[in-house]
Structures are given as C-alpha cells and as structure tokens.
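**Student:** Dropping the structures in below, format is structure tokens.
Derivation of every value follows stated rules applied to the coordinates shown; laboratory data play no part. The structure displayed is predicted, hence computed values, not measured ones. Cβ atoms are built from the backbone, for glycine too; each structure is taken alone.
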Structure 1
Amino acid sequence: MKKIKIALVTGGFTEESAISVKSAENSANHLTLEGFDVYPIVITPDAWYFENGNGRTAVDKNDFTIQLKSQKTSFDMAFITIHGTPGEDGKLQGYFDLIGMRYNTCNAATSALTMNKAYTKAVVHGIDQLYTATSVHLPDRRYVKTAIMRQELK
C-alpha cells in the first residue's frame, strides 16, 4: 500500500517561527508513527524549501512540488504548523485552495477572520449561548485615555 505523502509546513514570517518548528517536530513524530511519509517544508520570507541530510531543495511554488533525485515529488496534503502569518491568517490556505492542495486547517476566509479577534467577536456577537468578554477594539494601537476605556467597558 502506498504511503500518504504529507508536506509538513513550518517556519513562517514572524518571531513565532521558532515555535512553529517545535510544533512541526512534534507533529512529524506522530505522523511518522501513524505511517505517513513526512516531508518538512520550511517557509521563510526569503525561501520555501525541503531540507534533509542532503541539503535544501527549493519548493516549486507553481504546484508545491520538490525535485528529489531528478524526480518531481508531489504531496497528498499539507499539514500546516505555522504560527502567525502566513499559516494562521488565511494566506497559505488561499494559496493551497488555488493550486488544489488539501490541508488540515480551516479555510482561508475563516482563518483570516479569526486572526482578528475584534472582527471575530463582531461576527459571533448575538449568538445565543455564546458569550464573549466585554472589550474595546483599538484598531491602530493609538493611545486611549484610561478614563475613556473604563467608560466604554461599563
């Protein structure tokens, strides 16, 4: 029986990339134990690549494949472990949707929405039995006087 090939996508564009790599290592251990072929794919602001004992191999972004031993290797699905952008904000999901790659997370629209807590709260506000804390949205992180915030939170 042919093993399912998983592109384990890690890295990212933020300071959370180190956490993403740790998440990927943990996920790789479990996926390998379950019998999947796991290919760690690192995404940074400068490059997308697969890395093993033989060095780095660039990812072809046209179809999310890699060249191994002069053979094109494609994946059955992507397992996204990137924290922050582009893994949690819908960008990577949108890319995978465009090329027809299955992935393990929610879709691009849901990811983009839930990355912004204020927008998420606005969407779910009013749903029966779904409670959220009172808060004040500071869209551009501008300075707000404490007295004004206290008034809004009452």
Structure 2
Amino acid sequence: MDGKGIESVIFFPDGIPGFEELKEFFLNIEEDTFLARLEAAINREIAFFLVRSQLFFPDYLPEVDLSPRETEILEIGTSDQVDVWSIITVHANDLVQSTVNLRAPLILNPRTGKGVQLILNEEIHSSRQPLFPTQQDSIATKNDEEGAVD
C-alpha cells in the first residue's frame, strides 16, 4: 500500500480472535482500489489485508445481525451504517489463489471508530472462499453459457 488513502483508528474492545491482546488498529483504505490494510497500532508489522466482501459477493450478508452486546460495543445509533470487511489471505506467488474469510467478517462503525469480528455460525460461508474465480471455473461457466457438452 502506497499511503494514498484514508487512515483512521479502529478500536476493538475484545481484540480480534487470535490477537485478543491487540485492541487498537490503523485502518488504511486505499484510494481507487478494493483493498484496505488493518495494522496493529503497537506493531504495524502485524497487519491484515481487507476487502469489502459485497464487491465480490453481492449476495453476502444483505443484513448484519448483531447481538445486543455487539451493538453496544459498536455504539450503534439509529442512523449509523456499519462497514463490513473480510480478511484476505494473499498468496504472494499467485494472487489468483487468494482467499477471503466470509465466515468471520469485521464489522466497523466509522462514526465511533469501534469494531468487532463477527463469527457466523452458518456453514454456508467459507473461511477460505476463493476471491477470484479460477480459470477452470471460468471455462466451465463459459461452456455452460454456450451449451457445450463434455
């Protein structure tokens, strides 16, 4: 990330699962891209790449169902809109193989600067959903559309 974008501070009162001791993060949203970077305030080398899942998966989480505790943590008011981000696992040698965690989205309230990681119980969402369709999937889809027979 080249630093062109918006940086804000996000506080996770409960931390992020696996990183519970880290509470404060910098959220860097890159201009003109679909990516953001979430960096631990005390050690910026601890970082996660994020994506707005609905850009790639339009039917993903049409509504965010938060518990009363999560609503309280985020300090959600009647007019607040939350942001939904998912953590990406980037495969440096082959970006096409990158996956996104749809099972545990990050829910952020931009007004309050608070965040939680929501762990979804439904098994319909994968923690390793391919971010980009594979070539094989693209070929199969194209063949289906053209009525091709194997």
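**Student:** Of the structures labelled 1, 2, one was used to calculate distance in nm of label points 7 Å out along Cα→Cβ at positions 22 and 102, giving 3.1. Name it.
**Tutor:** Details: 1: 3.1; 2: 2.5.
Checking each candidate, the match is 1.
**Student:** If helix-only ellipticity at 222 nm (-39500 (n - 2.57) for each DSSP H run of 4 or more, over all residues; to 500) is computed to be -9500, which of 1, 2 is the source?
**Tutor:** Of the structures listed, the value fits 1.
**Student:** Any idea which of 1, 2 comes out highest on mean count of other Cβ atoms within 10 Å over residues 14-21?
**Tutor:** Working: 1: 16.4; 2: 12.2.
The structure with the largest value is 1.
**Student:** Assign the value 1.8, calculated as distance in nm of label points 7 Å out along Cα→Cβ at positions 30 and 86, to the correct structure from 1, 2.
**Tutor:** Working: 1: 2.5; 2: 1.8.
Answer by label: 2.
**Student:** 1, 2: which one has distance in nm of label points 7 Å out along Cα→Cβ at positions 6 and 126, as calculated, at 3.1? The partial results should precede the final answer.
**Tutor:** Details: 1: 4.1; 2: 3.1.
Here the read-out was taken from 2.
**Student:** Right, another one. Given a value of 30, 19, 14 for semi-axes √(5λ) of the Cα gyration tensor in Å, calculated from one of 1, 2, which structure does it belong to?
**Tutor:** Traced to structure 2.
**Student:** Still on this model: Figure out for me which of the structures 1, 2 the number 3.3 belongs to, where distance in nm of label points 7 Å out along Cα→Cβ at positions 70 and 94 was derived from the coordinates. Show your work: numbers first, answer last.
**Tutor:** Values: 1: 4.0; 2: 3.3.
Going through each structure in turn, the value belongs to 2.
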